[in-house]
Structure I
Amino acid sequence: MIVDIFLTVAQVIVFVYDVVTYPVYHALSQPWKKGKGGNPAPVPYLVTSSSEEVHFRRDKSNDNPTYKEIIIENKVDTVTKAFNYSVRKHGSKQCLGTREVLGEEDEMQDNGKMFKKLSLGSYRWISYNEAHVISSNFGKGLRVLGEQPQTPIAIYAETRAEWIMSAFGAFSQRIVVSTLYTNLGDEAIIHGLNETEVGLVITSHEMLPKFKNMLPQCPKIHTIVYLEDQLFPTDTSGFKEGVRILPFKTVVKMGEESKLEENHPSADDTAIIMYTSGSTGVPKGVVLTHENLISTSTCIMFLSGFNADDVYIGYLPLAHVLELLSECTMMMFGVPVGYSSPNTMTDMSTKVKRGQKGDASVLKPTMMCVVPLILDRIYKNIIDSVNKRGVNFQKVFEFCYRYKLYWTRSGSQTPIVDRIVFNKIKALLGGRMRFAITGGAPLSPETHDFIRVCLGLTLVQGYSMTETTCSGTCMEPEDATTGKVGPAMAGMEVKLINWEEGNYRVTDKPFPRGEILIGGKSVAKGYFKNDELTKEDFSIENGKRWFKSGDIGEMDRDGVLRIIDRKKDLVKLQLGEYVSLGKVESQLKTHPLVENICVYGDSLQYHTVAIMVPIKNALEKLATELGKTEMNYERLCKDNDVIQAVLKTLSLHGKKTNLERFEIPTRITLEPEPWTPESGLVTAAFKLKRKVIQTMFQPSIDLMYSDMV
């Protein structure tokens with residue numbers, strides 16, 4: 001009661017304050033001005049519009065000073081030229097930073113379990129000059145080991161400074177780099193290594209032991225180079241006979257002692273064979289040229305400016321096109337890259353010793369790339385922390401959140417509320433984070449708004465894929481809306497074509513809808529050793545390469561794209577309604593109970609059903625409210641009362657997030673085991689392997705549908 005009265009009084013005071021101060025603030029901040037220097041961002045223009053397709057393009061402008069200097073004047077058209085340009089311009093500046101690991105110990109948790117925790121020091125930096133010397137010598141060392149230009153090597157290691165220096169070193173000798181996610185299963189790794197026929201693999205201290213089992217199935221591999229651990233020596237015994245196993249520093253030393261020169265690539269040389277995570281089968285190798293990579297970096301330079309004190313935090317897999325291109329771009333513009341991992345990023349991360357600071361608190365980054373999975377977890381952690389502080393605190397937080405959300409959408413700042421509430425939350429990522437790009441999967445509007453408000457940063461959503469080298473569309477930094485992925489990036493083209501089967505046509509009103517095609521210099525050559533699929537997905541029109549995405553989009557009159565469906569995720573129910581399974585999942589995953597969820601629809605049925613992995617603590621709390629205090633987690637997942645309570649909660653959440661009645665699952669199965677890449681149910685990028693999940697849980701699906709009869 002007292003809190004409600006306090007909030008009512010606070011609302012009156014805040015209203016009066018806003019009325020009195022807004023005219024002055026509005027005149028000083030001039031939020032109506034868009035873009036840098038008050039100039040509106042360039043709008044893509046319509047190239048063609050017919051009953052068959054609608055086609056938008058955004059051209060690059062030679063007036064952009066950065067583009068003019070790097071691309072036109074310095075003729076940068078390969079990653080090697082880009083790195084050499086950066087070294088000339090930023091030579092003594094900090095380039096790559098690695099957190100010092102001082103020790104490792106077991107720490108008892110509140111639940112009685114023992115976890116490995118790290119004692120961490122400060123960041124150790126190497127300059128652009130030092131990074132260039134190391135990478136150049138590593139490239140020469142590869143040649144000493146017998147690797148030849150335009151032949152591939154593989155990198156199978158966690159994200160760290162030596163990863164990117166290994167790649168740059170290979171590029172400097174025209175050597176092709178094949179990338180593999182570290183959390184792919186052994187079968188997928190073996191497939192990638194054998195398909196590329198690599199003779200040399202770069203891996204890490206942590207990943208090296210896996211090769212004891214894999215090497216006998218990879219007959220071409222003759223050399224493994226491992227990236228050393230800060231604390232422990234690497235055991236190189238027990239591996240397949242005849243395979244050389246060398247530390248990274250030894251290869252660098254070999255190159256330093258050689259008389260070899262750099263052998264620079266050309267723009268159309270293959271730079272990367274990047275293996276996708278394989279959501280519908282074995283991973284596919286996407287062939288990316290140096291021109292592809294540089295085209296994406298130049299797209300990004302038109303998206304956002306860089307400040308002198310910017311710092312980028314790198315933690316996503318460098319085998320993912322989003323992280324690799326982001327780091328390459330940061331280095332082109334002299335932005336220091338500090339390395340982290342999901343296990344050490346924040347003060348609360350799983351491997352950070354109690355009482356110590358996470359990487360973000362020490363590094364204080366200003367820029368990062370994220371994927372929706374990470375943002376959903378941040379969202380749930382903040383909500384959970386708020387809920388733990390009681391009902392009164394929840395009411396105060398909700399009032400502050402609604403207040404800031406209103407002004408954020410209006411392009412205005414809220415310094416007082418930030419100081420009282422949100423700066424403490426922003427400190428989770430170091431307190432200086434100002435700009436982030438999310439991609440890889442749809443981000444729910446609810447999470448998008450929440451992260452913008454609570455972390456006080458500009459969060460833009462992009463749409464691209466490995467096949468387009470992480471170029472496609474991206475929201476403008478000034479765009480405060482949600483649910484969109486922006487217009488075409490500079491130098492890219494986007495068009496929609498009719499998909500009759502799904503009832504999507506470019507003649508639809510009010511805006512055209514259809515399958516998305518992306519064209520431009522960032523579009524890949526195709527798939528490695530897969531001509532049939534390359535012909536199916538890639539095409540050339542008037543000398544320009546296009547990629548057919550399989551996603552369904554809607555484009556407004558300004559060329560701003562919204563993803564509304566995916567052909568493989570679209571299900572038509574018995575009464576004729578179309579359900580986008582991915583859209584439903586992205587909305588339901590914002591609920592604090594949901595760790596992961598796969599929605600299934602049968603075209604012979606009226607409703608959808610779902611398989612859900614709950615968040616253990618949240619499910620146990622719900623069970624306690626139901627009086628189920630004696631059951632363990634596995635039994636709770638089978639208990640009918642708990643299942644019905646979860647279903648009711650999700651149904652209400654679905655309606656709140658504007659899902660249609662027929663889209664919301666009417667039956668649910670709770671699965672206690674988490675879905676990991678090792679389980680084979682999600683990809684290395686944590687995308688659902690829908691067909692695999694369906695096959696594994698088919699008996700449960702059949703049971704749920706039979707229960708409806």
Structure II
Amino acid sequence: MGNTPFGSTPDGSKATRAVVLVGPAGTGKTSLAEALLFASGAINRQGSVEAGNTVGDTSPEARARRGSTELNLMHFDYMGDRFALIDTPGAPGFAADALAALPAADMALVVIDPSPERAALVEPVLRRLDELGLPHAIFVNKIETARAGAVRELVAELQPMSREPLALRQIPIREGDHVTGYVDLALERAYRYRPGKESERVEIPGDVLLREKEERTHLLETLADFDVALMEALLMDEQPEQATVMGDLAADTGANKIVPVLLGSALGDGGVHRLLKFLRHEAPTPVAASERVGLAGGGALHVFKVTNAGAMGRLALGRVLGEPLSEGAELLVDGEPSRTGSIFFVQGEKTAKQARAAPGDVIAVAKVDGARPGSLLGSRSAGVLGETPIGAPVRNAAIAISTRDRKDDVKLSTALHRLCEEDPALQWLQDDASHETVLRGINNEHLSVVLSRLERRYGVAVQGRPPRIAYRESIRKAAGARGRHKKQSGGHGQYGDCVIEIRPLERGSGFVFEDRITGGAIPRQYIPAVEAGIRDAMERGPLGFPVVDVAVTLTDGSCHSVDSSELAFRIAGRMAMGEALAMASPYLLEPVVRISVDTPAGTGSKAGSVLSSRRGQILGLSPHPDWARWERVEALLPEAGLHGLDSELRSMSQGLASFTATFDHLSELGGKQADEVVRARLAEAA
């Protein structure tokens with residue numbers, strides 16, 4: 001990395017500006033990326049998601065779902081300026097990619113559709129952008145489908161979700177039931193859409209003149225909140241210079257003081273060229289991005305994604321900040337110097353090797369083995385920069401997996417490690433209690449895609465099922481039993497004999513062992529073996545589950561001078577405990593979690609009903625402590641009620657509700673439900 005000012009390339013031209021496309025699923029982000037590439041001349045034919053021939057979304061999983069399942073990188077040049085596009089998935093199950101990419105961008109383009117009824121879907125994105133302080137604009141896609149009055153209603157719905165004022169930049173021109181163009185409020189010009197070409201300038205229709213005056217006045221008043229001179233001009237009924245208006249728009253957008261709202265149609269090429277001009281004039285340079293991550297000097301690579309797919313092996317996807325980056329450059333990875341490998345520019349699934357990347361470029365870098373999403377890898381002059389927090393969504397779905405072919409067991413752990421390295425929202429663990437390999441993700445769709453990748457990339461086919469519930473059992477009353485293990489064979493035999501008493505303890509007390517042997521009935525060296533045998537028996541009680549909250553007292557026993565051994569007394573202890581537990585009225589315990597559901601206003605009572613139907617105990621329904629117009633439901637819920645809960649909550653909340661759950665206590669489970677659990681356990685053991 002050399003000495004180059006922030007926001008510039010070595011020849012003094014502007015640095016590459018990075019724009020991240022975010023928004024709910026189904027709003028057309030991939031189609032918009034395709035339209036931007038086509039309109040800028042980066043590609044000579046505009047593909048479509050339906051035809052499966054877009055630059056992005058090339059993975060089999062994305063093609064099958066006709067929706068993004070991972071982020072896509074693209075770049076284009078427009079009128080001498082260079083842009084990098086980061087197209088992110090909109091489905092909740094793949095939100096981690098968007099969350100990781102946002103801090104690396106200069107601007108976010110929030111893509112939505114024109115239906116006011118679906119406006120709530122964008123609130124989580126707008127909230128996250130406000131938290132980051134990232135400049136952003138809203139692009140209302142599919143404007144040709146908007147009904148009369150929809151844009152005005154949409155802006156009214158969106159404004160309470162945004163900390164910054166929305167600045168409507170365009171209003172639609174309608175001919176009958178269709179939107180055929182727009183009026184640019186800043187330029188006071190009207191344009192008619194022309195598919196495949198730039199829009200044609202026309203006269204402002206008479207029936208929209210009044211609306212144009214109203215909305216332009218509102219736009220100017222919004223800008224005047226940040227410009228005293230403009231405010232004075234408006235108070236004097238003076239029309240501001242167009243250069244003043246455009247300058248304020250660019251400055252206020254770049255400073256994240258306003259959120260411009262633009263209209264268009266990615267599929268119909270409506271407003272796409274105007275959007276390109278907006279990005280060229282108003283998207284900020286990488287200076288602010290460098291400041292946000294704490295880069296005060298030198299250069300850095302801001303890694304937001306790691307991928308192990310493809311013939312090139314492990315690649316770190318990231319953005320160059322501060323100074324150019326060359327192949328073989330030295331970066332600090334976890335404080336240790338490491339030389340970068342090959343540098344690639346990425347256009348969808350295609351890569352092009354380059355010797356060097358300029359500031360602002362979004363690239364893929366090989367051989368940066370210690371990098372992970374959120375890493376800030378600085379040059380020596382920049383020093384150790386640490387990481388940017390990603391804030392991965394809560395993992396609300398889990399499955400237990402096993403290989404269909406036992407020969408794949410060895411490959412499974414390596415494959416899961418690589419998949420988790422790529423996806424911060426994915427986690428796998430080996431459950432020691434259930435002896436299961438458990439995979440945790442955001443939701444069922446997320447896990448389904450992961451299993452597809454597991455088989456396609458690594459050749460490991462697995463079968464999944466709900467993880468076992470960590471049921472336990474305890475006892476109602478005291479009991480006693482004798483365990484005697486006696487076996488004679490050629491040579492030394494085996495002899496162990498012990499007498500125990502057991503009693504129940506308060507919930508959560510665990511296990512207590514007491515030794516009351518007197519007179520040396522059992523030699524001291526064998527007493528730990530008796531306790532070990534008792535613990536063995538507690539791993540699987542009479543009902544088939546681990547036993548908890550029991551006290552055991554060793555009261556008597558006998559030994560043989562020749563045949564007694566630690567093994568014999570361990571077996572005797574296990575026999576005694578098994579018999580005593582069966583006589584102590586064992587009963588089943590189920591884990592109960594404390595759950596907190598966050599859901600849009602008006603859906604809290606529905607969420608409560610969902611939890612109640614799953615045997616939940618509602619503790620309270622209240623306004624969300626941090627998010628206006630949202631609600632929070634608190635409840636105690638049996639762990640068995642978590643399976644499928646995420647899907648049910650999202651289905652009644654337009655996909656917005658989410659929850660967190662933590663273990664709270666064990667509770668007695670009786671009746672038919674307990675009988676079913678025990679029968680299933682016995683059948684599994686058989």
Structure III
Amino acid sequence: MPPPHERGLQRCNRMLALPAVCPCEAISPAPLLASLVSLAADVASRDVAGLPALRRGAREAVRLAGVLLAFLEAVRDAGSVPGEAVLGFSELHVALQKLRFLLADSARKGARLWVLMNAELVASELRVVLGSVATAMDVLPGDVVGASAEAGELGRMVSKQARRAAVRPDAEDDRAAQSVRSVLARFGSGVTPDAEDARLVLERVGVASWSDCSEEAAFLEAELLEGLEAGGENDNDLVLISGLMAFLVYCRVVLFDRIDSKKADTSSPMTRPKASCAAWINLEVLQCPITLELMTDPVTVATGQTYDRASIKKWIKNGSRTCPVTGERLRSAEVVPNVAVRGIIDQLLLSKGVSVHEPSSNHRCAVDKTAAPFGAGAAGGVRLAVAFLIARLSRGTPEEQKKATLEARKLSKRNVFYRACLVEADAVPWLLHLLSSTDASVQDSAVAGLLNLSKHPAGRRALVEAGGVGLIVNAMKVAAKVEAQHNAAAVLFYLSSNPEYCDEISRIPEAIPTLVHLVQEGAYRGRKNALVSLYGLLQCANAHGKAVSAGAVAVLAGLLSVGGDRGDDLAFDAIALLARLAEQPVGARAVLAGSALVTRLVDFLGEAAPRSAKGHCMALLASLARHGGYKVIALLGKLPGLMPALYALIADGGPQAGKKARWLVNEIHRHYEQHQPPSAAPAPPAAAGDRVIRV
């Protein structure tokens with residue numbers, strides 16, 4: 001069993017995991033000593049005055065690093081270093097790496113409240129690291145420590161002070177942590193806490209603005225979702241994280257009246273202007289060496305190589321314990337997030353207008369698990385914050401309503417329990433009311449908030465009961481921001497999951513024509529949202545005729561010729577939508593009206609496309625044959641590329657696609673057998689060795 005200071009770290013690999021890379025065994029003493037001097041100088045130069053907790057212990061560690069730096073410089077100045085020193089220097093190197101990471105994590109923006117509430121754990125880790133420094137000093141050869149009188153004195157001082165360092169949370173840390181616990185206890189009882197208690201905590205950890213509070217909440221949310229992705233929904237740590245999230249949400253909503261935004265430091269290469277971003281980036285180094293695709297979550301392994309987290313974890317899980325690039329054996333399966341590379345990738349994607357890091361399926365599953373509040377304190381805090389928000393939405397000034405709509409949007413984004421609280425507090429009618437705001441940002445936040453709430457069954461019901469369907473359709477047409485129009489289309493997608501709501505949407509004259517127009521004229525995201533919304537609406541038979549009348553077939557046919565990765569994606573969606581349209585006679589007739597479209601569909605079956613897309617294409621052709629009768633079957637039989645594609649689907653196209661392909665092959669054969677002219681000469685017999693394929 002791991003020691004107590006390690007057991008609390010097994011779930012979380014983002015904070016206090018103390019990742020460190022051991023120096024190579026074959027390294028010579030001189031470069032190792034030079035690296036140690038640089039590392040000790042870095043630790044000794046750190047400013048710990050702004051730490052949220054353990055400031056006294058951190059100052060002691062930094063001061064000790066300064067003494068260690070003086071010792072290392074004295075050893076370097078004394079002359080050559082024996083090879084026997086490599087072991088001790090390597091241990092010292094690892095310990096200093098851990099100390100640097102520990103101090104960096106403790107000072108990390110966004111993790112201040114988490115560090116405060118885990119001050120005892122941080123102190124325990126710091127004691128272990130300092131003990132490692134003392135042990136490393138003890139195993140150094142005597143001729144290294146005694147290289148000079150100055151080195152000997154400094155070495156003994158480092159060993160003694162590292163071993164005796166008294167590291168414990170400060171009294172102010174304990175008082176601030178107790179204030180947090182007091183506020184959470186009041187939350188659990190449904191009692192509004194004393195604002196001064198909350199302000200005391202925020203002042204202690206250095207949270208002075210709305211954006212600081214949002215940064216803290218975002219960090220805790222990421223910790224919560226990562227813990228849930230790892231299957232730790234019963235982990236007691238999640239109760240604390242959820243409570244701290246509720247504390248920060250309450251403070252952000254209630255204590256800060258003004259929304260501020262952090263300004264980027266333009267002197268940093270991470271924040272260079274977008275126009276010049278692509279000029280200084282070598283795209284090859286941002287590709288994962290395993291998948292050769294752009295990394296989305298870059299991490300570094302013990303050999304110093306960087307990979308995408310998912311691919312290297314799969315590599316290790318499959319039993320490979322060597323570095324894929326260098327072939328070296330991995331001493332540890334731990335990976336370290338490569339923040340620098342992650343920032344460069346984010347900047348690159350933003351410069352190209354690409355959404356940064358779409359959530360993975362594991363991430364979405366983790367979001368689903370947030371339906372529980374993980375503790376009475378978390379539940380009570382969120383409910384109090386939501387009640388305050390509803391009051392601002394209903395009776396606040398325009399500026400207060402603007403902030404409240406943004407808060408509702410942020411709260412409902414990735415937490416199912418928060419969505420439920422907002423729906424229960426009647427946030428939906430007030431957000432619908434604000435769709436008519438003349439302030440584009442208020443309108444945008446209101447639509448985005450409604451989109452998030454429509455992901456909750458009760459939110460969809462509340463939206464329909466409040467008469468909001470027509471308002472959403474109107475927002476899709478006339479919203480001031482394009483993003484709001486795209487989000488409004490996505491709301492219709494979630495509503496279309498209910499057949500009754502589909503009927504109500506399709507009865508609105510502008511609904512389907514507006515979606516078709518968005519498919520034709522919108523940007524990529526707008527087109528995607530409109531396509532999936534139309535697909536959902538077409539589960540109602542009366543929507544097919546309206547879609548055909550709105551020109552959906554011609555618009556979808558146009559998407560089949562769009563090139564590029566995103567064009568292919570839209571083409572696959574278009575084929576799925578055409579297949580659903582053709583399920584009804586009116587849709588099939590519209591597709592058959594253009595013979596060029598049928599030819600394009602047959603060509604598509606022979607192209608390299610996902611199996612699901614070919615399955616939709618096969619379903620479309622089968623519907624056309626069923627509704628069009630022998631004329632369509634005769635037309636299909638004359639297309640030269642169809643039969644090989646059908647036999648390929650029968651062999652390896654999935655159960656449904658194979659079944660439809662087999663049916664169409666038999667229908668084509670039956671048609672030609674039945675319609676062969678009587679005077680035609682009999683077909684020549686099959687040559688010896690030939691076989692007639694019957695499917």
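What follows draws every value from the coordinates through simple rules; no lab data is involved. These numbers come from a predicted model, not from an experiment.
Here are a few things to note about the model shown:
- Top of I, II, III by Rg/Rh (Cα atoms, Kirkwood Rh), for residues 49-200 alone, largest first: III
- Origin of the derived value -0.31, -0.46, -1.29 (log10 I(q)/I(0) by the Debye sum over Cα atoms at q = 0.09, 0.11, 0.20 Å⁻¹, for residues 393-576 alone; candidates I, II, III): III
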